[in-house]
Structures are given as C-alpha cells and as structure tokens.
Structure I
Amino acid sequence: MKTNHSFELAVVGGGPAGLSAACLAGVAGLQTAFWPGPERAEDLRTTALMLPAIKLLEHVGVWTDDLKAECAALARLQIRDATGRRPAAPTVTFEAHEIDKPEFGWNVPVAPLVSALNDRLKEFSSVSIFDGGVRELDCATDQTTVHSETASPVYVKAVIAADGQNSVCRQSAGISVTKWAYPQTAIVTSFAHSKPHKNVSIEFHRSAGPLTTVPLPGQRSSLVWIETDEDAEGLAQLSEEAFAKRLTRETAGALGQITDVTKRGRFHIAGSVARQFAKSRVFLVGETAHVIPPIGAQGLNLSLRDAALAVELIGAARAARDDIGARGVLEAYDRRRRVDVFPRQVAIDLLNRTLTSSFLPFQGARSLGLAALQAIGPLRRTVMQEGLAPTRGLPKVMEI
C-alpha cells in the first residue's frame, strides 16, 4: 500500500460496478484508492451478463473456470404473454445464432462474482484498499479530498462513485437525482425443475409485472418474480412447498415440476436517474447514476459500461498528460452515458407500465410490438444487437 495519501483516482463502492471499476483501474496501472463501504448482506440474486460484460470480466482476469462453473449460458431468450388479455400477444423467441453468436451472455450469481472481483483486486499493486466507507468529498477546483471513516484525508484527481442509491459522493458533488417508485416488489430465488431449461431464459409477461426464469447449471434456474406489493407479501409467507406449487402454475409447466426453492429475497421496485452523470471531478457509476427495474437484463450491463467508459476516459487523459478530472473528460462521460442509459430506461419503464396498465391502447400497442418482433426478422435482429450493447460508443474493453 502507498504510504502517502495522494492518489490519481478514488473508487468508492464495493458492489459489482465499483469492484469492476477498481479492477479496471488496476489493469490500467492507475494509482487508485478504493473504499468498499460497509459490509454487504448476502446477495441472493443472479445477473444476466451479456457478452460485452463477459469481455470486461475476461479483461480484468476474473472470468475463470471456477466462476464459469457456477454460471449458465443464455442461448435463447423468450417472451411469453401470460396477461390473460385478448387478443394475446404471440410468443417471441430470440436466438443467439441469428446474430452469429454462440450465446447472448451468461447468468452469473452475484455472490461469487463479487468474491472473484474482491480476490482479483487484492492482486493489483497500484490499488490501495481502505476499510469502511467515505463520509464526504471536498470537491475543489484542482483536486478532490476524500474524507473516510477510518483514514486520514486522501487527495485525488478524480473519483468514480459507485456507492449506491443514497450516494454520499453524488451528494458531495452537488448532483441531484430524480426518483420514482412502482407499486411492485421483486422476489428473487433459485429452484430445481424436472424439465431441462435448454439454456433458455423465459420472461412471462403478467399484468402484475414480469416473471423471469434464467438458467443455472444443471436443472436449476434463478427467478425474478415481480408482483404487486400486496401479493408479494403473501408470497413471502408461503412455505417452500406452497411457493413451488404456485411457481409451477405461474410458469405453465414450462420447466416441469418445481422443487427445492432456496432462500427467498425481495426488494421494492423503483427507478432513479441523476441529473448529471459527472461533475466536480466525480464520475457516477451504477446505481449511483441510474436505477431501473430488473426487466430485460439491462441493469448491471449498463453499470459495467459506466465503469469501463469512466476508466477508459480517465486513462486516455492520463496518457495525454491531461488532468483526468477536467471538465472536458467529465462532459464526454456524461454525454456518452446519457445516449446509452436514457433510451433503455424509458423503454423498460414503458414496458412495465403497459403490462400493469388497464388502458386498452397501451395493451394493444404492446401486443402489436411483440407481434412485429416475432414476424419481422431484421427488426428482431436489430433488437437483439441493441440488447447486447449499443451499436456505437461501446467502451473498448467490451467490444465483441
């Protein structure tokens, strides 16, 4: 660890986005101070990481056989209409081979991913890891002072803030955020099933919200079940056996008989977006910048693109011997992330609202849109390409 308290970069936040940013900084050789923040509770979620995100994990050296053994490839994605409305929308199937890919990505359990990133981070001599979290930033014109819970003040030229929805770093930088809530709760767990999943992820569109099954190794899948707040409370109280029976019914037997449901977690569905993604030498990454419902496998993929672009722009400024926290670098980051984040956030918000709305024109538009996707090959392939990653402006380490 460095003995003085001056670094090029600070990274704040010990979730997958913050850890990835710190590992990317380590690969780039940036002198980095890292704060993981408070110890996190057990994370029961899995995350569908598309191929560009897997490329990032390869780049930082964590996409190993050990991690891969806990993951499952996503070769097909399917949307099924389970709203019970008429006319029913057709089932839409996206095949990776249609866009000349062996798979869209992999379903990755969050806990072993975080563990692998933590282990890798300790191997970088240019990264110093500090205990605890950050209390505040003093964002001056020429540098930023990081005031933490356990160490003397640390001086840096730029900060990558990945300290979550209630970010201290974002507040210190003077960046406001717009937040909204949905009357929905997500239940997450994993389960065994009698039929093979054949590496197909199924998103059941229901009037209360999507229910998504995602493959895991063997005959197991993970679950994100979005339900009304009231009904989610009832589901949480069910026994494992009763929950499995209800899930078998909700999935219409697509995976056969469901058993061996693991511990269930739940969280309220909400959204947010920062008014700026970078300001005052602070780059916002992950849920510090944006929160979207767990629909369409976009959340962590967006966050990893945040991390990759921030480190890419910082590294380019450093190579040119420019100020890595200068206004031009911040503005370039803000501009490029807006182009990627905003359209996806709007699309997911609209999809969720059209599912839950009783307004007939909304329902009709959703059905027509899904019918067009299934019937028109070029449109379907365009959507698949954009689902993987933006067609322009992808960070270099994520190019496929």
Structure II
Amino acid sequence: MTTKLYYVDAYQMEFETGVTKINEDERGSYVVLRETAFYPTGGGQPHDIGGLNGVEVIDVEEIEDELRHYTKEKLPSGTRIVHGKVDQERRLDHMQQHCGQHIISAVFEDQFGLPTTSFHLGKDTVTIDLDTEYLDDDLLRKAEEQVNEIILHNIPVATKWMSAKEALEFPLRKPLAVNGEGRLVMIPGVDYNGCGGTHPASTGEVMAVKLLGWTKNKKQVRLEFVCGRRVLDKLGQKHRVLTDMKRFVPRPEHQLVEEVNELIQSGRGKDKKIAELEKQLLKHEAREIVSESQGERVIQRIFKDRPIKTIQTLGKAIIEEAPDAYLILICEQEDQLQFVLAHGADINRNMNEVAKQILPLIEGKGGGKPDFVQGGGKRVMNGAELADRVKNLL
C-alpha cells in the first residue's frame, strides 16, 4: 500500500520516493509509488496534478487497491526513484474550497435545518445539494454572514483516524461508514465529519465565502459558491465587466441595471418597428414581382444570399397577390441551394409531391403544407437550372 503523505501533512508539495510499478491501463500510462503527496479523486474533491521527474502527472486515481499516478508520457521502465512535485496552487485552492464546504454545510444544517446531500468541487465554482425546494434571499444572507464569521474566528481544523465506535464520542453528523479506521475532520464547535479530503490548518485560511445563488435540482436545491482566492477572482471578473459597461453606459454602478433594462426595452421596440418595415417592403416587392409576371401561370425568381425566412415571407406575400399562380423561389448560398415552392388559393395540388422529385437532385431535405413547401440541399447546379427542373414538373 502506498503511504499517503497528504494525510501526514497536507502542505507537503514535494517528495522523493521509490517506484513500485510502471504500467498502463485503459486510462493510459501510470506509476505506483511507495509513498505520495498526490491526492487522488475522491469524496467530491478532484485529484492533484504535478510532475514526477519532470514528467507531467495528469490524473491520480485509487484503483484495485493501487494509487495510480497517470502520466502524460510513460516513465522509463528502469526508473527506481522519482522526485514528485504537486501543483501547489491547485492543492491549496482545493483545501480552501473543501473546508469552506464543511463550514457552509454545517451552518445550513445546524442553523436552518437543511442537510447537505451531495458535494461537487468544480474548476470555477463549488456546489452542494441541500434538502429543500427553496431558499430565500434573507436566509442566504444570514447563512453567508455566519459562515464568514466562523472563518474570521480562525478555528483550528484537526483530523484524526479512529474506529467507528471511537467516533461516536463526537457529535457526528452521521456515523463513520467504515469497517476499520476512518478519518474524522474536526472543526470544534462547528463540524465533526468523516472525510478523506485535504483541509487547511484553520478556518482563517479559507479567507472568505461568497454564495452565488441556487437552482432547483429535482426536489432539492443546488447552491453554488466560491471560497478563498476564487472570491477575489469572481470579484475581479465582475469589476472588469462593470468597468467595461460604464464605458458605454455613463451611469453610477447602482443605476446600471435600470439603464441597461431601458436600452433593452428600447431596442426591442426598434426591432419590432424594423420587422414591420421589412414586412411592408416585402409586400411591396411581392406586388412588383406579380406585376412583372404579367399573369404568367408560374412565377419564378432566383436570389443570392438572402435568409430563408425572408424568402418564405416573400413567398407568402406573392401567393396572396396571385391566387391562380405557381411560385418557385430559389436562393443561391455559397455551397447550398434553398427553395420555396407554393401555389395560390385557386390551385389544388400537393407541392410536397413536387418537392420529393427535386430534393434527390440536390441531395436535400424539405417539406411543408400542400400549398407551401421549403427545403434545401447542396449547390450541385445553379439556381436557374433547378427552377427550370421544377417548372417542367409543374
């Protein structure tokens, strides 16, 4: 069994030890060591990364009673001694997030009767699932204040290995689920919990906690938060966004939401007006096309690079003006042909049957109502040739 140095000293980031195995499995090449400071994935906490003799360690997993260090490149088969180096920034971040989660879960359960049912330490944020269907803003504010008060008190965080029976002497949230010895993480007066993760020496090292919000997750809620340096990162991100916004919206920060909402509403009004004007222009274009057709039974036009929705709207306007005509509209895109086939109210024919005969010619797909179909495919011919093929069928 590999000696787990991260349980002896969570702050030890470098070590030298012997190699007991170099092998590979479906995950890739891996190394097993006599002792290690690399923490493996487990208990909601991600694995450490770093290096062994300068070779990148990309994953660490406990599989078949082995603690496997997966490397980007395979170590030379004769390697007997390695110098290991854990990515310190990642490890310390995980320690802050995991300890912060213990404090948050303790406050929600002890002060508000909401136990935690799951925990996930993500790359940018951390989440816990709480056994409730709703959280109000006042509860979140009170919980955040209490969590940060505990952090400020700089309470020692201790760990101890003991049997499940010995652990019953402490106010556990749930009994240790172990046959032999289990590891108890203890924050006196706050939390006593079985946990295999890495933690700082005191709550003060968590620095701060910010609750970011919650979403419904089945019949529970998923609370998102950040701890430690991630709080500063989030603050920096939001400050940059606000600074950029103030370049375009010259108002104080507390008025930005109101101003942006006004801009959005104004933009929606303009979009609606533009859409109405575009519709009127298309109706005018439709009348011109019908007038130019001089009573032809089949009206056809070829366009370039116009949106299919515009072609559809134009087609509907044309058949309203020409109830006794067939309509063929083709739009040539860079590598596609799109089409609208339709007929006016005085004609009784299923245009889907026509579309089915031309779609194979362009390796396309399409369909619609009997009087109005649309589709598209590859540009294996020009638009005029496709229109002529349709006209011949009509």
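Readers should treat all values here as calculations from the given coordinates under stated rules, not as data from a laboratory. Treat the numbers as computed from the prediction; the structure is a model and nothing was measured. Cβ atoms are built from the backbone, for glycine too; each structure is taken alone.
When FRET efficiency 1/(1 + (r/R0)^6) of positions 155 and 331 (r between Cβ atoms, R0 = 25 Å, to 0.05) is computed for each of I, II, which one produces 0.60?
I
Determine which structure produced the value 9 for relative contact order in percent (Cα under 8 Å, 6 or more apart), calculated from the coordinates; the candidates are I, II.
On the way: I: 21; II: 9.
It traces back to II.
One of I, II was used to compute distance in nm of label points 7 Å out along Cα→Cβ at positions 43 and 339, and the answer was 6.7. Which one was it? All intermediate terms of the calculation are to be shown ahead of the outcome.
On the way: I: 2.9; II: 6.7.
Value 6.7 for distance in nm of label points 7 Å out along Cα→Cβ at positions 43 and 339 corresponds to II out of I, II.
For structures I, II, calculate percent of Cα pairs over 33 Å apart and state which one comes out highest.
Top value of percent of Cα pairs over 33 Å apart, among I, II, belongs to structure II.
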